[in-house]
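Bear in mind these aren't lab numbers, they're just calculated from the coordinates by the rules spelled out. Quick caveat, the model's predicted, so the values are computed rather than measured. Cβ atoms are built from the backbone, for glycine too; each structure is taken alone.
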Structure 1
């Protein structure tokens, strides 16, 4: 059943679909060129506008493949206030390199992390400076077709899979559902503990439950987050803690001192609590108040099967 909003926006979605369809046609038929590299590249992305858990997936791949490969991560650095190619260091600010790349570098300092809008140039720079790198992870690169990856992982959420979504602006899809054909596997993220499989055919499909690393807090908490879907994190806090309040911000929100001062005033005697992604953006501010962060990771069902499949794809 279509909503009134979807009906009204359907002509614009049709135009958007034609434009993205022509672009994909040009890449599919080598009118637009894609570059392949000798170094294996895994592309992690989605069809929707965000919130599918790409960063936790990159973290999972680093942890599961780091013993076998020397890994580098290349990201666009979404909503950073800079441009061009940059190496990510733990001492950088999120406004310079992006919150998610900085989070990855902070957690995995041994991994090379870089940001660049031009992914081809970014890969070339990584391979030139670090010839020992033998696996590159491309974050949020499903629509970035100038590179031909060795493996493409398409992420979609359990509550809103792409098979029930629609093209922008009527829905949240960046391109037609047919784009799934470019993937090597589909990973359904944010699954509940008990879930039913989604009927997606012709592609290997794996399921991931969100796993939370909760800090111990023995008093009330006031939560905040700037995610694509703040409701999921809010629900988790409500289930895990004595939650007295919550404030939502837009995805990749750049927190200011004024924001923190407002949160401290709202929290009063409660502990502030946020995600690791938000902590990365507030840690440099003056916070004269108790604050904790929650880690979020993917717990993939049939993990051994997935890891075996992935290694086979990389080494084929």
Structure 2
């Protein structure tokens, strides 16, 4: 199993072009399953992939649930194992897929958190009001890009200077699986990015460093660093528990739909593979419309 896992992970990197974070998650899931087989199911080490049964996988997942793991996490581990065995089948390394008839745990869907329009506007305007340091100029550009494009955290972290074209008002991002998207940049976001670029040299970037956003050491900003920046400014306007870059992504999508944007267009902007993933935002907008209706219509109480 160890050799098969290595081949599978190489496939994810070279063929699927998954991010290092995603590949680490797959590696961790496979290693955890391998240890379960050896320690609990008394499989010999090294584990032979042909000896793995559907019952082994079912017991593995059931044990995770009994030990308090969330259904969402268990479903992800099953997805990892399913992808692994599908790879083995396609590579003619296995004759039968033990995950074929296993059903993923049913996950309760939670509506994504988002900010009201007045909250995000206050947050963006507040960055300037609190000073005009190079760090704040950068922070404003970061928040404007998140809210103005709906890009993911990993996509913003990976931005290079040549990914931004202020002349055409676009930014090129590379999403899941390395898929490229060209996103429009609004006037305010473009203005903030242009302001930051005029001062970027003050971060003293290392020679040849093409990263768009730099930290105080002149290096590409990390995911954690950007998360801290977003949380810092959003806590000034909201008391929500999870004030992350993903909240800005949700806010972007929700506000677009609130103002009449086409669902399919929002799907393309977000880089979703399926329209069903984007449809969660219609629940948010419909709930808000219902609340407005109940407050405003004289005969709404009976509905």
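Of note:
- Structure (1, 2) behind the derived value 53, 32, 20 of Cα extents along the principal axes in Å, for residues 168-271 alone: 1
- Comparison of 1, 2 by relative contact order in percent (Cα under 8 Å, 6 or more apart) - largest value held by: 1
- With FRET efficiency 1/(1 + (r/R0)^6) of positions 56 and 264 (r between Cβ atoms, R0 = 41 Å, to 0.05) derived as 0.45, matching label from 1, 2: 2
- Winner on FRET efficiency 1/(1 + (r/R0)^6) of positions 96 and 208 (r between Cβ atoms, R0 = 41 Å, to 0.05) once structures 1, 2 are ranked, highest first: 1
- Origin of the value 2.4, where distance in nm of label points 7 Å out along Cα→Cβ at positions 80 and 112 was derived from one of 1, 2: 2
- Computed -10000 for helix-only ellipticity at 222 nm (-39500 (n - 2.57) for each DSSP H run of 4 or more, over all residues; to 500) - originating structure among 1, 2: 1
- Computed 29, 29, 19 for Cα extents along the principal axes in Å, for residues 144-223 alone - originating structure among 1, 2: 2
- Given 30, 59, 11, 0 for P(r) over Cα pairs in 20 Å bins from 0, in percent, calculated: source structure among 1, 2: 1
- Distance in nm of label points 7 Å out along Cα→Cβ at positions 160 and 232 - structure with the largest value, from 1, 2: 2
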